[in-house]
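Values in this text are rule-based calculations from the coordinates and carry no lab data. Computed from a predicted model, the values in this text were never measured in an experiment. Cβ atoms are built from the backbone, for glycine too; each structure is taken alone.
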Structure 1
């Protein structure tokens, strides 16, 4: 791959929505950028699913007397997921900058199968 091809791949991580759109519409032939677009979207979906999952479980537990305390303490899982997300974000940008097609740990294999062509 040539040197300028890594810029869109890094932009997919740096500027989430606008970077995704840029890569999707203008860099479709850039294999590195499309791969990291999938990884970046997978990271965002993982973090969104973690927060929504906690909200659903917390809402359900809040209907049981005194279980709201457990729902509040489960927020530590969300905090841990977001710390992990930050580390994965840095790893993804580093991989994109170094022209590597390495999946991010935990969800990278799944994200690599996203139907983005």
Structure 2
């Protein structure tokens, strides 16, 4: 199970797009062109992804200029980022990362 949040743009020759949602990892971004064609991740880049990001920039140099709809999605896998073991120290950074991850999943699912 995964969660998704998305932003769409009409393709008109533009190659840089802003995605106005928090993105912790660039690998959580996917692009899809109208009709269900998924863009190969090697064909675009994502800059600005981090635990404190409030949005990222997606650069798609070979974006067609034909008026089709491009949908940028954040797909957060519903899994833990950190594994806490009984003998490990629980740090604030790891605990916050885990809470942030679950918050994104719950928000994307519309639960909060």
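Suppose volume of the Cα convex hull per residue in Å³, for residues 7-54 alone works out to 82; of 1, 2, which structure was it derived from? Going through each structure in turn, the value belongs to 2.
Once FRET efficiency 1/(1 + (r/R0)^6) of positions 15 and 79 (r between Cβ atoms, R0 = 30 Å, to 0.05) is evaluated on every structure in 1, 2, the highest one turns out to be 1.
For structures 1, 2, which has the highest computed value of distance in nm of label points 7 Å out along Cα→Cβ at positions 71 and 87? Going through 1, 2 one by one, distance in nm of label points 7 Å out along Cα→Cβ at positions 71 and 87 peaks for structure 2. Ranked by mean count of other Cβ atoms within 10 Å over residues 39-46, structures 1, 2 are led by 1, which has the greatest value.
With distance in nm of label points 7 Å out along Cα→Cβ at positions 31 and 47 computed over the structures 1, 2, the top value is the one for 1, the highest of the group. Looking at structures 1, 2, which one was helix-only ellipticity at 222 nm (-39500 (n - 2.57) for each DSSP H run of 4 or more, over all residues; to 500) calculated from, given that it came out as -23500? Traced to structure 1.
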